[in-house]
1. From which structure (P, Q, R) was Cα extents along the principal axes in Å, for residues 68-187 alone calculated, if the value obtained is 54, 42, 26?
2. Hey, helix-only ellipticity at 222 nm (-39500 (n - 2.57) for each DSSP H run of 4 or more, over all residues; to 500) derived from one of P, Q, R reads -14000; which structure?
3. If Cα extents along the principal axes in Å, for residues 180-275 alone comes out at 56, 38, 21 when worked out from the coordinates, which of P, Q, R was used?
4. Given a value of 24.4, 78 for Rg and Dmax of the Cα atoms in Å, calculated from one of P, Q, R, which structure does it belong to?
Structure P
Amino acid sequence: MEIVSVINYKGGVGKTTVTSNLAAELAHRGKKVLILDMDAQASLTFSFIKPEFWDERLKDNKTIKSWFDCISQGENTMPLSNLRIRPEEVNKRFKSGGFIDLISSHLGLINVDLELATLLGGASPSQTQKKYLKVHGKLRQELHELGQEQRYDIVLIDCPPNFNIVTKNALIASDKILIPAKPDYLSTLGIDYLKRSVDSLVKDFNFYADKDSEFERVSPEILGVIFTMIQITSGQPISAQKQYISQTKRLKVPVFNSLFRENKTIFADAPRDGVPVVLNFYSNQTHSDVVSEIEDFVDEFLDNLEGAL
């Protein structure tokens, strides 16, 4: 099982679009996929289920916030299996044994970070070590337990556009990191900073993990940058976007050759029906081109995992 965090410091770069379509195409190919929405905006959650279903069935005790609340309140966490659901509409489309399970998000995750930060404060050095590992490392432990129980092939974590404790949990839990980015100044600016922040987080976590036999060292790697919202002309990205793609490659981070083109109509309508674009029937040639590009990305994504699945 591979755990992949999908993250960019900049919001509005198509992170949820990438995650939902990647999950859908992997499941279509027979993979058993868990998606974990850790962004308080819950866009990924509402790409697969209706808000009224979430409000009636999940909001109170079946989101990832409920799990984090247990940690901040010093209680035992419930099994993550208690939080997962299998969205009905999208799973009707899979005939090859693959499926998508979802652990949904909650707007209240905004407040969880403050509660967890308070938990970390005011402790002796030995207490600091134990609290740090519990606050940052328990998600990794429990995702692996869930993965073994449910035999998932891959877990995709949709991260918030920041570097708070919730995000750090996701990164510590991850084997790989996928970075969606729009090829413009603000969207690419934070990629190098993100890389350095991850390196620092891993160093700190491993420093404590080396002193506690319950926790293993971690080493998440950047799988690559996938560029989104590409404006195509004559079959190529426009020149202004090519500039930022080239600059990103000079940062010495992997960059996917495939891309997500910009099409507000096709991508914006998909969440309403709970089925990502890649699974929908072609409505025109542009739709067909979009789907082909997503399929190319998933081919490259699987190749970059180097046979881990």
Structure Q
Amino acid sequence: MTSIDVQALTKEYGTRRAVDHLTFRVLPGRVTGFLGPNGAGKSTTMRLVLGLDRPTSGSATIGGRAYATLREPLRQVGALLDAQAAHGSRTGRDHVRTLAASNRIPDSRVDEVLEETGLASVARRRVKTYSLGMRQRLGIAAALLGDPEVVMLDEPSNGLDPEGIIWIRELLRRLAGQGRTVLVSSHLMNETASFADHLVVLGKGRLLADTPMREFIHARVQPSVRIRTTDPTALKSVLAGHGHDAEEHPDGYWTVHHARVEDIGRLASAAGVPILELASQEATLEQAYLDLTAAETEFTAQPSVTQPQEA
């Protein structure tokens, strides 16, 4: 079983601690979303796992071994950290062929990954002519080249069009379904919710959460009910009589917080309140994430203050 194991990992740059005594494990057979505000230490952690930086203390291993000690790293770990890393004057195919040659991987595999990532038709164009989305696909092709057991991608959806986002989502699910270990850093909460099984969340270099995604959401966001009626006065009275606080929206519906749809439906029915709409409002990953990381964001926009005008 090839897992990523981070143990008491710390990285300091001068007086700044980018990663602070971090411990977590990324297991095979599932997609682990790697989340955190800007400056939380995600990219630094991934660089430490891949041996691109040396930790101040602690360890990061892949299958129990440091990346630098792997005999054929590209066959064991595929990674995309920077879509701009490919040399602009090379063709896409030559970029991947160079990686293949240095890792004793046949050219036939080069063509396979270019086809898989949708780049076969542009493989002989120079990389400097590629859009950001095409460069992302090229980086993913390179990550998949050695058919690795571990795949690490930093913001893989960046620059992709809607079709590309659907493609990367299906790719990640397929890789995990094949038993691979998949770690994906992303700022896109809705997109992460579509592919992740498990979450590791950082804040200011520290571990904030290491939990299945559904548990993460349900532990932080209470259920609510959306309801619409022709008699809002009666509805509010019934809800208040049973300890529920309802919030009215300009669009004409009400939200009942910390409630379940079956309970609200039962109360309204018993009181004869006419119901036009009754639905459960699902908690989202974005809501849960913002609730957890509100105090951990390094860069936040402050609300503008309107200055009083002189008379």
Structure R
Amino acid sequence: MMHKIYFKKGFLIFFIFSIFFSNLLTAKENKILFKVNNEIITSLDLLNEINYLKIVNKEFNNTDNITSYEIAKNSIIREKIKQIEILKYIDEIKIDEKVLNDIILNNFNYLNIKSMTDFHQFFLTQNIEPSLIKQKISIEIIWNQLIFSKFNNKVKINIDEIKNKLINEKQNELFLSEILFDLKEGEKLDEKFKLIKKTINEKGFAQAVLIYSISDTAKNNGQLGWIKETLINKNILKNLINVNSGDFSEPIVVPGGFLILKIGDKRIIKEKINLEKEFDKILKEKRNQQLNQLSNIYFNKIKKDFSINEL
């Protein structure tokens, strides 16, 4: 006697996808998975991205197969869009070798990589071609240069306000992490925030960053590090006044989307500061903050003109 077997829809999707993901990790054949305009993304590209994300973000290792696939897919599509856009302005993606090597050694110092020989040996042992990592970093460097050339003259900073705060206010610092998200067609802010909060409560803030954040800081668990209150936009700081250490804010409207900030810790800087050096540092960081916002806005704008197809 035969018995019918029924699957819940969610379980069936997970079951089928688990088989696909397993095949992706073991397949010898390199298949085309996506096309971004006329540029292809293959199963090998996706596998390299998964392996790379496992190295640069330990939190990535705690994600399930479906989430890992989606994060890697979105990451590599984002990179491909940047690459295509860059090549509208230059003939090839190439950085001065010495400059690139210095940036690589600085970026991967935490992996105890002290030389380019170490760099090559490390990534070869991880089954990732070192030239792919060089290409990734080169794309980010040139993208940032493109954003600077396009938008540097749009950066507005109130210099007098910075000076007054440095002289008259205590220097408080917050250890911040961010989730920058947008709303896709048909999504509502309160429903999206409920979904993000659910993920934070069940899996932790770092996992929610990986799943929802569209900021480049997602690869670093969304960490912004220790930020002086003098560097924080007035509107954003107002939303953080009643947030305790370990908690996170309600969504804050910012250029390019909505921002959720988690305060990891708070502290008061007691040592005497060099006002001139501190001013220069704050000026640079405020400029970078605005350029990062403009980068996200520009990326979201150009993304609408790209054709992204899953094959």
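1. It must be structure P, since only it matches.
2. Traced to structure P.
3. Attributed to the structure labelled P.
4. The read-out was computed on structure Q.
Rule-based calculations on the coordinates, nothing more; no lab input. Everything numeric here is computed off the predicted structure, so don't read it as measured data.
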